[in-house]
1. Tell me which of 1, 2 gives 4, 20, 31, 27, 13, 4, 1, 0 when you compute P(r) over Cα pairs in 10 Å bins from 0, in percent.
2. Which of 1, 2 yields 1.8 for distance in nm of label points 7 Å out along Cα→Cβ at positions 393 and 425, as computed?
3. Thinking of 1, 2, which structure, once FRET efficiency 1/(1 + (r/R0)^6) of positions 89 and 457 (r between Cβ atoms, R0 = 41 Å, to 0.05) is computed, gives back 0.40?
4. To which of 1, 2 does the computed value -11000 (helix-only ellipticity at 222 nm (-39500 (n - 2.57) for each DSSP H run of 4 or more, over all residues; to 500)) belong?
5. Which of 1, 2 yields 111 for volume of the Cα convex hull per residue in Å³, for residues 113-240 alone, as computed?
6. When relative contact order in percent (Cα under 8 Å, 6 or more apart) is calculated for each of the structures 1, 2, which structure yields the highest value?
7. Which structure, out of 1, 2, was distance in nm of label points 7 Å out along Cα→Cβ at positions 137 and 321 calculated from, if the result is 5.1?
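Each value in this text was obtained by applying a stated rule to the coordinates, not by laboratory testing. Predicted model only: the values in this text are computed from it and were never measured. Cβ atoms are built from the backbone, for glycine too; each structure is taken alone.
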Structure 1
Amino acid sequence: MRKERYAVTNIRRKISLYRYLIRDSLAGSEHDYTSMRLGEAIFLLAVPMVLEMVMESVFAIADIYFVSQLGANAVAAVGLTESIITLVYALAVGFSAGTTAMVARRIGEKNPEAASHAAAQAILAASAIAILLGIPGVVYAYDLLRLMGASHELAIANYGYTAIMFGGNIVIMLLFVINAAFRSAGDAALSMRVLLVANGINILLDPLLIFGFGPIPALGIEGAAIATNLGRGVAVLYQFYVLFRGSKRIRLRFAHFAPKAELLLTLTRLSVGGILQNIIATASWIIMVRIVSVFGSVAVAGYTIAIRIVVFALLPSWGLSNAASTLVGQNLGAGKPGRAARAAWITGFANMGLLGLVSLIFVSFPGSFVRLFISEPEVIELAVSCLKIVSAGFLFYAMGMVMTQSLNGAGDTYTPTLLNFICFWLIEIPLAWFLALRMGLQSEGVFYAIVIAESTLTLLGMTVFRRGKWKLKVV
């Protein structure tokens, strides 16, 4: 009886603890993540970061859900545009990696003023790059779609979507960079709330602007782009309000935006590695879409829908990976490299558990998810094939994400760059071309190449991380 009572009491205590931790993580209470229990630190950071990534994935899912009702050509246009604009995401994520490494290290050193300076310089640099990208993207939107393999009819009917998305790329850049600053400072709940605002506006405006309502005209596919940019734009305004008026760890003043050569050089050094690794991955993504486009709009539409579903599943895992990145950076700043390593491995195995379950569901019931977005049988067949094959490698992706983000959080952004080059350019692209076009597997050859390349990346990342040279990086 005593053992049973003790067991029941212990379970109740654990339930009570997790309820407290969930409330605390969502409320955004301040903690010292370099000294508290490691499991609790991971949990407090991971919960809002996972929810933040769910919010980010809702953008993709909401847009494709409504756009799919316009037909396969509209879905293909979104897919081709997304494959190009992922270059913007690559830059945004790269700057986020540099921002995370600098801000987390300064917070670990208990220097919030230096963290604020770093965040302001990151915002300055990201804004300049976004403007330089936006102008040619708007002007050459039609040509970019044609370059990606779109027919004249598809491009001329849908290039407005591409132009609007490129024109609003500054809100993508700022959303990513500022949220990276919040997360790396330990304010993960704030990043989550920012994405909640953006998504709420996007979901409200998508059907109104795409299909029209009352005096609001039906803008078609262009309405989806406008809704997305408006949602993100309002979220960015909210971010700046918090940065200047809030009471969080990072508090900006206009003086922080005066260009500081030393900070910009450090940010550039760290971000270039992050940018390159994402450009390498993104460029390979573009080429993979280009290979798929050889087999027609139906193939591109099926591939686009399946990958959107995959992204929806993977983004919460990126939330866990971001938690590992923050903990690695802060603990290195606090002089605790052993604790930093433990945080990464624990998070990696937790991520494997999460994605393993998702993989089982996708492999068993792929059609149930695909039919939520499209009803055309040919598109469904290809999307189901893609979803089953790609999701079979989720266990590998889970650990690979954490290893990569942990290296980035430590300030070692160049090792993941090299690994990405090897796996995506030397393995994935040639293998996809060979399997799809030479072996006659068509689109399925591309799907198999993705799994093989990502699995190889994970194994190499684990090997490099175990060696521990990242512990010596100076940020």
Structure 2
Amino acid sequence: MALSILIAASEAVPFAKSGGLADVVGSLPRYLRKLGHDVRIVIPRYYSIDRERFALSLLPGALVVPMGGIGNEYCAVYEGRIPDSDIPVYFLEHEGYYGRKGLYDVDNVEFLDNDRRFVFLSKGSLELCKMIDFRPDVIHANDWHTAAIPLLLNTTHKDDAHVGGAASILTIHNIQYQGSFPPSSMEILGVGWEHFTFLGLEKDDRVNLLKGGIYNANIITTVSEGYAAEIQTPAFGWGLEGVLKERSPDLFGILNGVDYSEWAPESDIFIAANYSAEDPGGKCLCKAEIQRLVGLPELAEVPLIGIVSRMVKQKGIDCLAAALPHLLSLDLQIVMLGEGEPWAHFYFGGEAAKHPDRLAVVIGYDNVLAHKIEAGADFFLMPSAFEPCGLNQMYSMRYGTLPIVRATGGLDDSVDNFNEKELTGTGFKFNDLNPGALFDTVGWAVHAWYNRKEAITRLIRNAMEKRFTWEEAAGKYERLYRLAVSRLRQ
């Protein structure tokens, strides 16, 4: 039986993106559609989303959204499509909430009205179903921004003719971000103060939207099996480990897929030469190109380590900074692309100026350059403190660029460690996040590069043949959607 599915989120590629959430929301619906389901998406119409570029059409009438104590608010609704598909995307246009620079913040300062902005998105997503006469079997909420939806389905919208019978799924893409607001946010939620308890929305005397969603969703998912286990522990749960432990029978991990139409060395339009596992010769041209572009000596025999990352503590950037002087003592090169905390910009930029033959740093994000690094590097370094899923390690394997990763979350799930005797594996892993462990593992990879050529060749082939498909992930989501529906109806 085909399902009617509404996916509500704060971002989706190609319209708006700040992280992996957007990749999931932009990709998963395509594969659910191939399975025969009626999938719709709803996101805000941020002012950065060009209505003409995406051929958005205005729906007649205004959407009325009840906002509790502040009364009704109104917005326009635009309809578009996921590019090259028939999947509808509905954009809620509210100039006061979304007509500003930045999705959630500006210059790392969060908007003070984020509670209103995203409670409005949650409530608006449910009211939209009436406007377009859509009766979803499942509503799939994502992260704290739409985590109010499961709560609303169990309270204010429980008897609603359009959404009252919908099962709810909540996917946690990064539990560090929880939507924590003052108690006054209860007024706009409009669900009654009886829900502001330790077994509801309250955490540290504040409204915690993610916690409320976890307690109320029929099914909870996160973006890797490893992360699903980790977030039930104090080290990774960010204070919600007890709630997740309580809901553990309903918590599932599904590893994200990769869009291989964009990330494949055989067809990548951004790289110097296309290549494959069967015909890998073009990779050396890609290496020479990225070395030339960033000003490193064009040395084919020296291993090139690529890094494409946000320069923040979650990505282990502090650990990398501590290990860098020792790493630069090895016979290697490093190319780094990213932006984040200002100290990291100055530190890594300064080290690049001191070691122009070993280290190149590009501050910012450039998608074309990211493709060139994936194709041209020999190794890809991801020393994350925690990583719900991670995509770059998956991209890297497809390009024959061996990942060097900390064994956490999705990194641990997706990378198989090098077995020197069996010549199995797809990369190199370390467990403890400290400069010594990072240095030792990079040293292990570099030693293998210079002394175990046949092993490196085998690992590259292993990595290039590995696949992480959205078809597989969509099948798992489909099974959980059906489970949620059956549980609700029972």
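1. Attributed to the structure labelled 1.
2. Working: 1: 1.8; 2: 1.3.
That value comes from structure 1.
3. Values: 1: 1.00; 2: 0.40.
Only one of 1, 2 returns 0.40 for FRET efficiency 1/(1 + (r/R0)^6) of positions 89 and 457 (r between Cβ atoms, R0 = 41 Å, to 0.05), namely 2.
4. Values: 1: -28000; 2: -11000.
Here the read-out was taken from 2.
5. Working: 1: 111; 2: 98.
Considering all the candidates, the number was obtained from 1.
6. On the way: 1: 22; 2: 12.
Top value of relative contact order in percent (Cα under 8 Å, 6 or more apart), among 1, 2, belongs to structure 1.
7. Working: 1: 2.1; 2: 5.1.
Clearly, the read-out refers to 2.
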